[in-house]
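Read the figures in this text as sums done on the coordinates, not as results from a lab. Source: prediction; values computed, not measured. Cβ atoms are built from the backbone, for glycine too; each structure is taken alone.
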Structure P
Amino acid sequence: MIITQLKDINEIYELIKPYNKILIAGCDGCSQPPRSINEAKVLGQLLELKARTEGKDLKWKAITVLRQCDDRIAATTVRPFVEEYEAIVSLACGLGVVMMNKILTSILTFPAQNSHFGGTQYNSENNFIEMCETCGDCIIGETGGVCPRAGCAKHLSNGPCGGMVDSMCEVGGYTIPCAWVRMWERLKEFNRLDLFKKYRGPRDFRLSTSPGYMEIYKEYTNEQEEKKEGKE
C-alpha cells in the first residue's frame with residue numbers, strides 16, 4: 001500500500017482559495033490511512049469552516065472513487081460532476097492526482113495528501129513501515145523476504161556496513177534494526193545462508209529511473225501472435 005499523510009488544512013485551502021465550488025474526491029484504493037467518502041466529507045467541512053473565517057461561502061460535494069489511478073474508473077466516476085464544479089481536491093496518493101489531471105483536462109485537481117512510501121501496516125504497533133522501493137529488480141527471494149534497498153538506510157547489497165552495533169543501524173541513532181542482520185537470522189533459520197553469501201553486482205539503476213514505463217499486455221500479445229503464426 002502507499003503510505004500517505006494529510007496536508008495541513010491551511011495549505012489545502014490556499015490551493016483552492018480562488019474557487020467557490022469544489023469537488024472533493026476520496027479514494028477507495030490502496031493508500032493508507034484510508035481516505036474514502038467519510039474522510040472526504042470531513043475535509044469538506046473543514047474547508048468550509050476555514051472559508052467562513054474569511055467571509056467566504058464555499059460550496060462543496062464529497063464523492064469517492066474506487067481507484068483514482070485507473071483512468072477508466074476515475075473518468076466514469078468523476079466526469080459526471082466536472083461541469084458543476086470549478087476545481088477538484090483529491091484524497092488519493094500522488095498517482096491518483098496525476099491521473100485525474102490527465103483524464104479531466106478541463107479542470108484542475110489539487111492534492112490533499114503527501115505520499116511518502118510503499119509500506120506495510122503493523123496494527124499492533126500502530127504504524128506503517130517502508131518495505132519496498134519498487135526498484136524493478138526484486139531480490140528478496142535471496143534475502144529471506146527482507147528488502148535490502150528499502151530496509152537498509154545505505155541501500156547496501158552485500159552485507160552490513162561498519163556502522164551496525166548490536167544489530168542496530170547507526171542511521172537513526174541505533175533505534176532501527178539492521179536489515180542485513182534480519183536477513184542473516186531469517187536465512188539461518190531455514191538453513192539457507194548460501195543465499196546470504198551470494199555476491200550481487202552493481203545495481204542497474206536503469207530499471208528504476210524515472211519515468212518508468214511498462215507495456216502491461218506485451219508478453220501476452222507476443223504469445224498470441226506466435227500461436228497465430230504457428231497455425232498459419
Structure Q
Amino acid sequence: MSDADQFTQALADYGEVEPIKRTRIQKIVAKTMCTSVTTIPHVTHHDKVDVTGLETYRKSMGKEQKVSPLIFIVKAAVDALTDFPDFNASLSPDGEVLVRKKFFNVGIAVDSPLGLLVPVLRDCDTKDLQSLNGELKEMTELARTKGLPLAAMSGGCFTISSLGGIGGTYFTPIISPPEVAILGVTGIQTEPVWDGEQFVPRKMLPLSLSYDHRVINGADAARFVKRIGESLARWSAE
C-alpha cells in the first residue's frame with residue numbers, strides 16, 4: 001500500500017472520505033511554492049493606490065478599445081521595473097551574483113482546471129495596451145481549455161497575481177523563483193479620502209508586493225509600489 005493509500009485509509013477510519021488524485025501541474029506548483037517559501041526570505045508590503053482617474057479613462061474608451069485594468073497594471077509594473085532594476089533580476093543559487101534582465105516579460109497567474117498556471121506576456125515594454133490585452137485573453141483561454149504550452153509559461157521576469165472581483169483586500173503572494181518579487185492585486189474599492197478640506201469618494205486599488213529580502217529592502221519596496229501608483233495615474237480623464 002502506498003503512502004497516499006495509507007494516509008487515505010487512516011482518515012477513512014473516522015468517516016467517509018473521497019480521495020482525489022492531484023494533477024501533474026498541481027504537484028509541480030506545490031513543489032515550487034514549497035521550495036520558494038523555505039529558501040526565500042519573503043516580506044510583503046501592502047498599500048493602496050488611487051485609480052479614480054484610470055477608471056474614468058477606461059470608461060471613456062470605446063468598446064473596441066477598452067482593456068482590462070490588469071493590462072494597465074502590467075504597463076505600470078514595467079515602468080517600476082525600469083526605475084528599480086533589482087526587481088527585474090534573479091539571484092544566483094549561491095547568492096554571489098544578481099543578474100539584472102534587460103527584457104520585460106510579465107507572468108499573469110491564471111486559475112485553470114489544471115490548477116494555477118502562469119502564462120507570460122513577453123516584451124511588455126514594446127507593446128501597446130490593445131496588443132497585450134489580446135494576448136492575455138488568448139493565453140487565458142488556452143489555460144482554461146488545457147491548451148497552454150509549457151513554453152508560454154517560461155522566461156518571466158515578474159509576476160502579477162490578481163484576485164479581481166473574487167474578494168479580499170490583501171494577501172501574501174508567493175514569489176515564483178528565480179524571480180525576486182510578485183505583485184498581488186485585489187478588487188478596486190470606493191473609499192472616502194481626505195483631500196485637505198473634505199472627504200471625497202475615490203477608487204482605491206489594494207496592492208500586495210512580496211519580495212526577496214536578500215535582494216530588496218523595505219524602503220525600495222515601498223517606492224516600487226508608489227511608482228506603480230504614479231504610473232497608473234498618468235491614464236486619467238478627470
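The figures follow:
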item	result
Test item: log10 I(q)/I(0) by the Debye sum over Cα atoms at q = 0.08, 0.14, 0.18 Å⁻¹ calculated as -0.46, -0.97, -1.21, pick one of P, Q	P
When relative contact order in percent (Cα under 8 Å, 6 or more apart) is computed for each of P, Q, the largest belongs to	Q
Value 0.75, calculated as FRET efficiency 1/(1 + (r/R0)^6) of positions 106 and 170 (r between Cβ atoms, R0 = 25 Å, to 0.05), assigned to which of P, Q	Q
